[in-house]
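Listed next: structures, encoded as structure tokens.
FYI, it's all coordinate maths here, none of it is from the lab. On a predicted model such as this, the values are computed, not experimentally measured, just so you know. Cβ atoms are built from the backbone, for glycine too; each structure is taken alone.
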Structure P
Amino acid sequence: MSGSTLSPPGRRAVPDRTRVAQWMIGCCMFSLGVKLFIDSGLGTDPLHAMIIGIVTTLDLPFVKVGVVEIGIVCLSLALWCAWNRTFPIVTVVSVFLTMGSVGFLIDLWNLLRLETVTTLLGNRWILAGSGLLLDSYASALIIVAGFGIRSMDLLVITVVQKFGIPFVVPKAAFEAGFVAVGWVLGGPVGLTTLLFVLIVSFLIQLFLGLNTRFLGMTNYGMAPSSTIEERAPA
């Protein structure tokens, strides 16, 4: 990464149609992955293990999963903005747009009773594994689009840009931190939660390489600004 100026995703221009399409496909795939994960009945992801632990510990009638999740997103965005000394409205809005879109799609899959189809896959571990693959590729696709990147991934990307370390290192560290807090607070930490930490970070790194090296996509979420300027549409 040496020799190039890295700029955070929030400093990009408003994305073109191709990047918006990548983001939309990523949100759809991510929501399907979450649905498969839920239908497997084998546990939850590290972030929600922590969120549920916080909700359980606080035990307040007005503090539910949605409220805590929004609070964590706001805190993550505040840290990201402060660290990068910027407040790009497109990035801030797009983060909440991703969260809302994924949540709406999950509700839609539940309304359509998609579980009647997903359970045809049979084994619960196949459901969970398929969900992990979908969520990992969806995350990589959204990062490549450089639009609507999840707030935690924005922080991970900043660590990568500031210190020049592989994406998988800070990503796994964040997820492990969520698991630790969730476990201390009595959240639903199980085997699949631990597998999520060990597998997803590596899969996202792998899929990022697949998108850029083999599918020819520009990584707008992490690419040097000079590369973005050269490849941006006129």
Structure Q
Amino acid sequence: MPDSAFKDVRNLALFSQMADESFSALMRGAFVQNFPAQIELITEGDPSDFLHVVLSGSVDLFSAWNGRETSLATIRPISTFILAATVRDAPYLMSARTLEKSRIALIPSQNVRAVFDNDGSFARAMVAELAQCYRSVIKAQKDLKLRTSLERLANYLLRHQRRAGGARSFELECEKRRLASVLGMTPENLSRAFRGLQPYGLQVDGTRVTITNAAELEKFAKPNPLIDDATT
């Protein structure tokens, strides 16, 4: 693995506090690979042979059943997936594919489990990471089950606006079909939801979104830090 990739991985909170010898043992046999867009990296049900670290690009976590498919999360640099399967030596519960050209580090899962048993700092960081993942799942469930489709879309756009630095106009992070899947809608329902938010200060032109009245949209959306704040 190139030295630059080692440094990027080492700086992650998950690995930053572990002993140097533990990190060396962890990365033994690890490698970096470049993937084009729309390449399936892992398939749900397969054994979790590697812990993946997204160094550049982005990755879609998704699942399929009975002819239907849904997107569950987007992974961006620099972060890992799917840690729980690696820790438990269990099959993946999700599949993953690149959304764009991506650079991925692959760390053998057996190394992760071995170092977990011997490095207390790494073990504590793993628990913290898994706890954060669990809380993210709870927030996603609350968003899906407690909000209408318009409320989910409104809060998604407000979160997106904050990530865009509060800009009045911004581009959607993904195509509308995939956004509909992330929000638990059909593409047709998403189109209706965009139209339904127009009276609250929303304008949409293709993938370009303009929030003309943020106060009015926020009044409708009623954002809740226990759902919408990734830091809680």
Among the shown structures P, Q, from which was the value -23000 of helix-only ellipticity at 222 nm (-39500 (n - 2.57) for each DSSP H run of 4 or more, over all residues; to 500) calculated? P
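For which of P, Q does mean count of other Cβ atoms within 10 Å over residues 56-63, calculated from the coordinates, equal 10.0? Each step should come with its number before you reach the end.
Numbers: P: 10.0; Q: 18.9.
Attributed to the structure labelled P.
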Comparing structures P, Q by distance in nm of label points 7 Å out along Cα→Cβ at positions 32 and 48, which one has the largest value? Q
For mean count of other Cβ atoms within 10 Å over residues 128-135 computed as 20.9, the structure of P, Q it came from: P
Relative contact order in percent (Cα under 8 Å, 6 or more apart): greatest across P, Q for structure P
